[in-house]
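Once you scroll down, you'll see the structures, which are given as C-alpha cells.
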Structure 1
Amino acid sequence: MYFCYIDESGDTGEYLSENPEKSGSHFFILAGLIVPSKNWKSSLDVLKSYRRRIAAQGLLAYDIEFHCSELIDPHKIKAYTQISISERWKLIEEFAETIGQQGAFTIITIIIDKSKSKLDTTSYLTESITKLYRALDEYLKIKNENGLVFFDRARASYITSHVRRLMGTGSSGITIPGIRIGWIIEDPIFRISSDSIFIQAADVIAYSLKEKEFPQGSRKKFNADKIFTKRLISRGFISTLSEDDGIIRV
C-alpha cells in the first residue's frame, strides 16, 4: 500500500497579465508526496525530527504549522516574523533537503502556467487532479500496489465529487470517458494541514516548484529558485504524462 499526500500552491482564479495585482496567481500547482506504508512510520520520524531540531534551535515551535507562503509573507502567524528572511528561506531549503534525502519518498508535481494554458479557469483544479491521479495510478501499477490519497481539507466536497467521476465510484456511475484509474482505492481522505506533517511536506514541494518556475528577482539572493532542482527533483516520478524532469505541465 502507498499513501499520497497532496497540497497546492497558487489559486484557481483567472490570471490577468495586464493587471496581475487584481487577478489570480500566475500559476496553479499540485504536489503529491508518495510514501510506502511500510516506510510510513520511519518517514514520519524523519520529518518530525527536522521539526524538533528547528524548535530546539528556537526558530519555529513544533506546534506551529510549517506553511511556506505564510512563512515568507507573514500575515497571521506572528512566530514567523521573529525569524529573519534569510533564515526563513533556509528553513524551507532544509525541509526540502530532508524530503529529498528520504529514499522512500517519491513526488509527483503538476503545474499550470495560466499565461500559456488553454484550459478554462473552471478546469484548473479538476484537470490537475485528473493528471495527478493518472500519474499516481501509473506509479502504483508499476509497484503492483494499491494507494490512498490524502488532501488538505479545503474544497473537500468539490474534490470528492470530481474524484468519484474520475474513478467511477459515485452512486450515479458516471465516469470520465477515456480514463481508467485501477490502483487508487476509496474516496480521497481529507486532513487538516496543521495536523499532518506529510501535507506540510507537500506544501514545501509545491512552493519550491513555484519558485523554480516563476522566480522573483528579490528572492534569488536567497537561492529560492534553486531549491526544487537542488533538493527535490531527484525524487520525481517520470510518468508518461511528464516531461523529462518529471514535472507534468498542463
Structure 2
Amino acid sequence: MATDPPPITPIGYGAFKIGRNRGIKYPGDFDLPDDAQVDRLLNEVLDLGIGWIDTAPAYGLSEQRIGRSISHRRDEFLLSTKVGESFQDGQSRFDFSADAVRSSVHQSLKHLRTDHLDVVFVHCARDDLSILRDTDVLETLARLKTEGLLFSIGASIYTTDALRYAIPHVDYLMAEYNLDHPSHADAIDAAAQTGVTVVVKKGLASGRLEPEPAVRFVLSCSGVASLCVASLNLDHLRQLVTLARRLRAWPAG
C-alpha cells in the first residue's frame, strides 16, 4: 500500500551504473561493480544523506541490486523507477501499452522487494509527446496509483513540448537541464509553479561538465527540486553532496 514517501533531497542517486555498462552515453567505459561493492556503495549513499534513489528496468541489474542491498532501509529513501523501456541484446525496446506498463510495475515491485513505489516515471523515447498523448501509459499509471501500488506519477522527457503537456497529468517531471542545455528553464519554472516536482537528469552532461559550476547552475534554478547523479565514486558523491548543502537546505532524516 502506497504511503507518504520521505522528502526528496537536493541530490538524488541515479542507479544506472550499478546495473548496466552497455549502450552507454558516458565519455568513458566502466566495469560493473560486484555485489559487495554495490552493497557498500548503496548503503554509503544513504549514509551520506542522499534520500532519493532512481532506477529503471532498462538499467540492467539495477532494480534487483537495490532490492537486495537496501530494501531493509526502505523507509529512509524515496524510491523511483520507470516504465516503457527495456534493454535487451544491446538495444532499447519500448512498449507503453497498458499490459506492458502493468507488468513492468509488478516486476519492479518484485525486484525492488517492496510493496509500493514512490514514483513511477514514464521512460520516454525521443517521440515523448506522442508517447504521453497517444498511448495508454498515463491512464494505466493513474489506475495503478488508485490501487496503491505507487504514490506518484512522473514523466522523464526530452522536449519542452512534452514537458508542458505533462504538467497537468503528473506529479513529477524529469528533464535534462545543464549549462550546455538550458532550454527547459521556462517550462521547469511553469511546472514547479503548478506544484509539480521537477528533477533534473544529466545535470553534469554525463560527466562532461565540471561539478561545482554544474551543480550550482542546476540548483540555482528555483523550480528544480533535485539533481539526479550517477556515479560509482563515493568521493565524487561526497563532493556533490557538500556542494549541494551549501546551496540548499537539506531535509532532516
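Bear in mind that the values in this text are calculations on the coordinates, not laboratory data. Everything numeric in this text was worked out from a predicted model, so none of it was measured. Cβ atoms are built from the backbone, for glycine too; each structure is taken alone.
Sorting 1, 2 by mean count of other Cβ atoms within 10 Å over residues 117-124 from high to low puts 2 first, with the largest value. With mean count of other Cβ atoms within 10 Å over residues 61-68 computed over the structures 1, 2, the top value is the one for 2, the highest of the group.
Can you spot which of 1, 2 the value 1.8 was calculated from, given it is distance in nm of label points 7 Å out along Cα→Cβ at positions 5 and 37? Derived from the structure labelled 1. When relative contact order in percent (Cα under 8 Å, 6 or more apart) is calculated for each of 1, 2, the greatest value falls to 1.
As an exercise: Kirkwood radius over Cα pairs in Å, calculated from one structure in 1, 2, equals 18.6. Which structure is it? Source structure: 1.
Structures 1, 2 were shown, and mean count of other Cβ atoms within 10 Å over residues 45-52 at 20.1 was computed from 2.
Match the computed value 2.8 of distance in nm of label points 7 Å out along Cα→Cβ at positions 125 and 205 to one of the structures 1, 2, and report its label. The read-out was computed on structure 2. Can you spot which of 1, 2 the value 0.55 was calculated from, given it is FRET efficiency 1/(1 + (r/R0)^6) of positions 77 and 165 (r between Cβ atoms, R0 = 30 Å, to 0.05)? Label of the source structure: 2.
If you rank structures 1, 2 by distance in nm of label points 7 Å out along Cα→Cβ at positions 53 and 157, which sits at the top with the largest value?
Checked 1, 2; max of distance in nm of label points 7 Å out along Cα→Cβ at positions 53 and 157 sits with 1.
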